[in-house]
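Please find the structures below.
Rule-based calculations on the coordinates, nothing more; no lab input. Keep in mind it's a predicted model, so treat the numbers as computed, not measured. Cβ atoms are built from the backbone, for glycine too; each structure is taken alone.
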Structure I
Amino acid sequence: MSIASAPMAPPKPIPALARRAGALKGRVRVPGDKSISHRALMLGLLAVGETRIEGLLEGADVVATARACGALGAVVERGGNGAWNVHGVGVGSLLPPDQVLDFGNAGTGTRLMLGVVAGHPIEATFDGDESLRQRPMRRVLDPLARMGAEVLAASEGGRLPLRLKGARDPIPIEYMSPVASAQVKSAVLLCGLAAPGETTVVEAEATRDHTERMLAHFGADIRVALHGERGRRITIKGRPELAPRRVRVPADPSSAAFPLVAALIVPGSDVILEGVLVNPLRSGLLVTLKEMGARIEELDRREDGGETVADLRVRATMLKGVEVPAARAPSMIDEYPVLAVAASFAQGTTAMRGLSELRVKESDRLAAVAAGLAANGIEHEIAGDDLIVHSKGRVAGGAAVATHMDHRIAMSFLVMGLASEKPVAVDDISFVATSFPGFVELMKKLGAEIG
C-alpha cells in the first residue's frame, strides 16, 4: 500500500554570494555534533528519568528529532541556560503518536527513529520535506522487517511518507550490513534494545561509533569486537533499563570542515576552532588534509563525555593533490563536497575513491559537486564512483551553483568563493540551518565576505 500526499512546501529560497576578502582570523566554536545530538535525544527518550544534554545542535534536523521524541511520550524541554532536558519513558514504553512524525530534512533522525519505533508495539507515520522523500529507506526497513516490524504503507521504493508498525515481540537477529552505514547499524541496534536476547550487527567497514559509545554511556550491555581487517562486530543485550545521563555534545567536525577549509585556502588565515570532535571514525578529513600538507595543529586534546575533542589551529597552506582511498569514505562521507573545494585550490590531482554513498544523500552530491566544479572552471572527472580533481592551485569562480536543497553543497561553494578570483553564488542557503545555524554569521566573524 502506498501513501499519497502533497509534498510540503519548501522554504523560500535565500540566495547568497561569497567573495574574496582578507585573511580569516579568530577563535570560534561551531555548533554541536549533529550525529551525537540525534542519538542523545533518542537515548534520553529510552531512558527512565531525566537526561540533561548540553551543547545540543539546535538546527532544524535535530529539533525535528526532539519533536518526535515528544510525540512518542518523552517530555523534552529547553532550559534557560541552553541545556535540554529529556524526561524519558524507558525501553518498551513508547506511546503511539497522535501526529505524523515530520523529520523535515533529517535523514539520520528518520532512519534511527525507524529503529526505535520498530521495537515497540505501536504504529507511526514518518514524513519529511521533498528532499527527504527522495532518500532511500529500504536499507533500514529490510533488517527491521526481519526483526518483526511491518511497513503498512509507503511511497514507491519504500520511501517517505511511510507508516511503520513496530513488533509486539521483536526478534533478535545477527545482521551483516551490506553497506557501510552507521544509520543502518544504529537502527538495528536501537530496535534490538527492545528484543529479548542478543542482537548483533557485523560491519565489513567500521562506521562512526557514536551509537555504541552512547548506548554504553546510558548503561546498555554492548560489546564491540574486531571483524576482519577493517570491520567490527557489535552485540547488544536487549531489554535493559537505561539510566538517564548527562551528555555534553562536542563541536561537529562536519560543520568545522567549512571554516577549516576556508582558513586553509584564504591566504594569511589563522583560525582556532574550539572543542572539535576528533573521534578516529570521524577524522578522515583531517587525515586527508594533513596528507595534502595542511597546517592543522591539535591543541588541548582531551576526553569529554565519552568522546575525544581538541581545539584545532588552522593556518593557510598551499595544498597538494593526493589519493584518497575508498576505505576512508565512512570516516568522512559528509565532508567530500568541501574536500573537493580544497582540492580545487591544491597543486596537482586529487582522486577521491569510492563515493557511491554520496549519490543517496540530501541530493546526488557527487553530481552536484561535479556541476559546481564545472561551473567554476575546475578540471575534473567522474570515473564510476570516483571524483578526480585536477588543479593548478587557483579557481576562476564567477558562477552560480545549484544547491538542490543541500546544505553541504551550499556551504562548500560559499567557501570556494572566499578564495576564488571571482565571487561564487549559490541559489539557496535556507537549508543551511538544518546542520549549521549561524553559519554565515560565524564566517563573517572570522572576516569572510558572504551576503
Structure II
Amino acid sequence: MHVLKSYKITTLTGTAIVVANMIGTGAFTSLGFQLENLKNWGAILTLWLLGGALALFGAFSYAEIGATMKSSGGEYSFLTRLYNPLLGYLSGWISITVGFAAPIALSAIACVEYLPIGKVNARLLAIVIIALVTFAHTRNLKLSSVFQNVSTLFKVLLIILLIVLGLMMPGRLQNSYHVTTIYLNEVTSPAFFVALVYVSYSYSGWNAAAYISDEFKNPARSLPISLIVGTSVVTVMYTLLQYSFLIHATYQELSGQLNVGVIVTRNLLGSRIGNFFSVGIALLLVSGISAMVWVGSRVTSTMGKDYTFWHFFTPDVKGIPKKALWLQFSIASTMILTGTFQQILIYCGVLLTLSTMLVVAAVFKLRKGKNHISSPTFKSPFFPFAQIVFMLFSAGMIGFAVVQHRSEILLGLVNLIVGVITFFIIKRTDTQ
C-alpha cells in the first residue's frame, strides 16, 4: 500500500507566509483614505509605527498560544479551547466569511487598479485573478510552498527598490503637506483612530502562520520565529514605504485615491517606467492573494473536523482542502460584486480586530494554567503590557468605527448573528 509522504513547511516558509500575507493591498491603497482627514505627515507616520507595534504585540500573544497548542485553525482553535465552542465557532465563522475572503477581494480589486490596461470589466477581471490563484493551490502543497517563497522574495525586493528610490531621489515634502497642522490635535482625534482601522487592516496578515501550525516541522520553535520576525520586517518596510510616498506626491494627488503607488512611481520615474512598476505592484498583490488563499482555506477544513456541517470541506487524500478553497473563492467573488473597496475594508477590519482582541486576552487565561493545556513553550515578552495596550487600542478602534461607519458595523453585527444561528443549528443537528 502506497503511503503519501506529508509535506511539512519550514521556519523560512512560515516567515514567508507571514510577510506575504502582510504585504498587500493596505500598503498601496490605504494612505489615500488616511489623507482624507489627516494632514500632518508626522501623524501619518505615527499611524504606521503604531500599527506595526500593535501587530508585534499581537504576534507575541499568538506565538505563545500557538506554540503551546500546536494546532492549525488560528482563532478558531485557540478560542474554542481557551474559552468555549461558541466563541471559537464565531471566530472561525469570521475567518471564513470575512477574515480571508475580504482581503482576497480587496487585493484583487487593487491589483486590477494597478494594471496599466485599457477599459475592462474590473470586477470580472478581479474574479478571474482569484480563480486562477485558487486553481493553482488545488494542485499540491509543495508547489504552493515553493511559489510562496519565490513570490514573497519578489515582493520584498520590489518594496525595497521603491523605498531606496524614494529615499535617494529629491522629494517635495515641503510643498506637500500642512506640516504646521498641530501634531497632537491629529493623533488624539477620532479621525486618527478610524485611520488606525485602515492601518491595522494593512498589517492584518501578521497572524497568518498561526492558521497552519500543525503543518510546521517544529511548531514550538518555528511559529514564534515566523510571527515575530515576519511582523518586525514588514513594520520597518511599511513605515519607510509610506514615508517615500509622502515625500513624492502632494496631498491633493493622493487624498482619496486607491492607486497611490501608481501616482508616486509616475512622479518619481515618469509615466512609462512608472507603468512597469505598476505591473510589478500588481504581481505583488497577486502574491498576497496566493498567501491568503492558501492559509484561509485551512480554517474551513479545520472546522470540518469538528462539525458535521463543515465536514464536506475537509482536505482530500493529498491534504489539499479543494472544496474549502472554492468556497473561499465564491465568498470573495460575491464581495467584489456587491461592495465598494472602502466598505469591505471597514467591515473586514472591525470584525478581525474583535476576533484578534479575544485571542490576545486569552494569554491571561493560558498563564493561569487551568485550561488543560500544557505550560507555554514560548512566553510573550512585555507581558502584560503588550496585551493591555493591544486590547485598549483595539477597543478604541472599534468604538470610533461604530460612530463613524454605522452601516458597515451593522453589516458586521448581522454577520455575527447569522454565525450564532448557524452554530446552534449545527450543534442541534450533530447531537441528534
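Some points to look at:
- Computing helix-only ellipticity at 222 nm (-39500 (n - 2.57) for each DSSP H run of 4 or more, over all residues; to 500) across structures I, II gives -24500 for structure II.
- Ranking I, II by mean count of other Cβ atoms within 10 Å over residues 250-257, the structure that comes out highest: I
- When distance in nm of label points 7 Å out along Cα→Cβ at positions 242 and 306 is computed for each of I, II, the one that comes out at 0.9 is I.
- Origin of the value 19, where relative contact order in percent (Cα under 8 Å, 6 or more apart) was derived from one of I, II: I
- Taking distance in nm of label points 7 Å out along Cα→Cβ at positions 50 and 290 as the measure, the highest value among I, II is held by I.
- Looking at distance in nm of label points 7 Å out along Cα→Cβ at positions 90 and 378 for structures I, II, the greatest value goes to I.
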